[in-house]
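Q: Once you scroll down, you'll see the structures, which are given as structure tokens.
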Structure 1
Amino acid sequence: MDIQYTILGLLNWQSLSGYDLKKIIAESELFYWSGNNNQIYNRLIELHKQRLVSQVIIQQESLPAKKIYTITETGREVLHQWLLSELELPEFRNNFLIKLAWTDELSGDELDALLARYAEEINIQLKMRSTLINRSPAAPNRTQRERFLWIRIEQNMLSMYQRELEWVNRLRQDLREQNYNE
């Protein structure tokens, strides 16, 4: 994912500092980013040079100056074109499945313990995600349609954890029923 479109989308919602952008991206599962923070700031500089965002420098007493970024009309056009561009299929990467592929090396008890730990981790993530959704996280709420779409995005993310938890629990049950835990 190119961080550029996440930045443009967030700035289309509201003007933000680089620090605010970094914080929103870091705290969100939706805006995943595996790069370092400098890449966000570097991208902001590039977007500013391309006139896709503007910046206002706010002087702060006893703190460094703060740069507030705002999307420009050109930036909105680029974001709009990206929204209409070719769709990307979701990436399916689950490191646990790679580990699971080689678990025949484990005893039945070890395998069940591994699956139980995985189920517990998924359950924790499910509870944390549910709590965040119930707190009504920071999200654009400019129109009813936008709020509806954000609710559906949150439901999709929650359902991924629910499906994974159901899958691992069903796998544990199937292994017991097939006597593969011996």
Structure 2
Amino acid sequence: MKLKVIAVVGGKKVGKTTTTENLIAEFTKRGYKVAAIKHISEPEWTIDTPGKDTYRFAQKGANPIIVLAPNETVTIEKGTTEKTTLTALLKKAKGNDVVLTEGFKRTVAKKTAVPKIVVVTTKEQAELAQKMYKPILAYSGPYDTHELFPATPYINGLIEPGKLADLAEEKILKNKK
């Protein structure tokens, strides 16, 4: 079975993370195996903590650093990521029914194989998104786009995640269980 990908995109502080969390909960509740890939654009951000063991291992040259704890396994790969492709990241999610990506707005903008849920808080954001993203599965977030773009569904995934999951299930995930 081909992995299904749904991108959650939008500007900063519009509700992408909450929308993604809500969809993960809904899909999981419905029996789907869900993976999530988040893009963070801040250049200094790291999951590693300076001074901790894994950080010190990396400072001495270990790459990757693999951590096994009672409830998780983490692989930290140090190095530039500018040539890391979404396709390469998706390979790490094999075995799942659906992958939700958050961010990656430039990467997925015109990828027609990746439907987008666009989270917006203003009319201006919605108008920009309409030009930028293809295809748009739905608009979501505090700004109701129904009158602006009546042909594209508007479902606020921040307060009605079940309805947004219903749409994604009907249009993308059907026959995936």
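A short reminder: the numbers here are calculations on the coordinates, not readings from a lab. Here the structure is a predicted model, which means the values were calculated and not measured. Cβ atoms are built from the backbone, for glycine too; each structure is taken alone.
Q: Can you spot which of 1, 2 the value 25 was calculated from, given it is percent of Cα pairs over 30 Å apart?
A: Among 1, 2, the structure yielding 25 for percent of Cα pairs over 30 Å apart is 2.
Q: Taking 15.4 as the value of mean count of other Cβ atoms within 10 Å over residues 22-29 derived from one of the structures shown (1, 2), identify that structure.
A: Value 15.4 for mean count of other Cβ atoms within 10 Å over residues 22-29 corresponds to 1 out of 1, 2.
Q: Using the calculated result -21000 for helix-only ellipticity at 222 nm (-39500 (n - 2.57) for each DSSP H run of 4 or more, over all residues; to 500), pick out the matching structure from 1, 2. Don't skip to the end; give the middle numbers.
A: Numbers: 1: -21000; 2: -7500.
Only one of 1, 2 returns -21000 for helix-only ellipticity at 222 nm (-39500 (n - 2.57) for each DSSP H run of 4 or more, over all residues; to 500), namely 1.
Q: Compare relative contact order in percent (Cα under 8 Å, 6 or more apart) across structures 1, 2 and report the one with the greatest value.
A: Result for relative contact order in percent (Cα under 8 Å, 6 or more apart) over 1, 2: largest is 2.
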